[in-house]
Structure P
Amino acid sequence: MIREQEMTIRFAAYPENEQFARIVITAFLMDLNPLVDEMADIKTAVSEAVTNAIIHGYENCMGEVTMTCKKQGDLITITVLDEGCGIADIARAREPFFTTKPEAERSGMGFSFMEMFMDEIHITSERGQGTCVEMKKQLHLQEGSS
């Protein structure tokens, strides 16, 4: 029988809450005993998704970010959702080094990092309605994991 578990958190779109999201995802996945490199990859992908929601989704306006994580055996699904301004052109936003905020010294590598570190990434967005980033990763569990 595959064990399933899910958690959802909502937090204010403050830049410092990116670190909070990393801590929460680490705590949620620890019982699976993921490989150290996989955990680092997941935390980086979560950081990028949350940072995009805060910096680009709300563009200096107050808002809320919702992060959901599901564990289905050794498959994890992480969803980061904002109700901000949305993405005008998802294909363009996924191009390496593309940024809408060069003056803020943004690298334009957020989606590229998410794609590199996760097995799947799906982005849905509507202008004025927000963005949903869903990321999936199959873990390679260490001995002694649940």
Structure Q
Amino acid sequence: MRLSDPKPKKSSKSRRRRLGRGIAAGQGASCGKGMRGQKSRSGESIRAGFEGGQQPLYRRLPKLKYFTVINRKHYTTINVSKLASLPANSEVTMASLMEAGIVTADDGPLKILGDGELGVALNVKAAAFTTGARSKIEAAGGSCEVVDAS
């Protein structure tokens, strides 16, 4: 068997329509496309993505690789290095950080970031932790507790 041997089954392939060759051919004059309009014209019909003059989807969407999150969570962020000045085994919350003067403004729930070193064991209660921050706090002998962000 060769590549040229396989052929489609007899009568499975229909011949192409020869348009505009008179009434007897069955596709004369308007070629079965109706009288007028965009789809009756010769040449390629509507291009891919065309929405009838409406601004197409590919032009409505932003050009960049990501979208801005509409209702993004705003956190009060603080690095692990700032917590090093606190006394050992103390409880770290948003209120205690405001009292100590480490955080000056409440911009939302507390999030602990992992920049810096920590040598003191602390019991930290925050809305979110980065993996680096969590590992550094636990390595120092402290504990991390996720509290409700509201």
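None of the figures in this text is laboratory data; all of them are computed from the coordinates on show. What you are looking at is a predicted structure, and each value in this text was computed from that prediction instead of being measured. Cβ atoms are built from the backbone, for glycine too; each structure is taken alone.
Across the set P, Q, mean count of other Cβ atoms within 10 Å over residues 45-52 reaches its highest value in structure P. Comparing mean count of other Cβ atoms within 10 Å over residues 5-12 across structures P, Q, the highest figure is found for P. One of P, Q was used to compute mean count of other Cβ atoms within 10 Å over residues 37-44, and the answer was 8.5. Which one was it? The correct label is Q.
Given a value of 1.7 for distance in nm of label points 7 Å out along Cα→Cβ at positions 93 and 133, calculated from one of P, Q, which structure does it belong to? This value belongs to structure Q.
Of the structures labelled P, Q, one was used to calculate helix-only ellipticity at 222 nm (-39500 (n - 2.57) for each DSSP H run of 4 or more, over all residues; to 500), giving -8500. Name it.
Computing helix-only ellipticity at 222 nm (-39500 (n - 2.57) for each DSSP H run of 4 or more, over all residues; to 500) on every structure in P, Q gives -8500 only for P.
For the read-out distance in nm of label points 7 Å out along Cα→Cβ at positions 21 and 53, a value of 3.8 was computed from one structure; give its label from P, Q. Structure Q accounts for this read-out. Once relative contact order in percent (Cα under 8 Å, 6 or more apart) is evaluated on every structure in P, Q, the highest one turns out to be P. A value of -0.78, -0.85, -0.97 was derived for log10 I(q)/I(0) by the Debye sum over Cα atoms at q = 0.13, 0.14, 0.17 Å⁻¹; which structure in P, Q was it taken from? Only structure Q yields this read-out.
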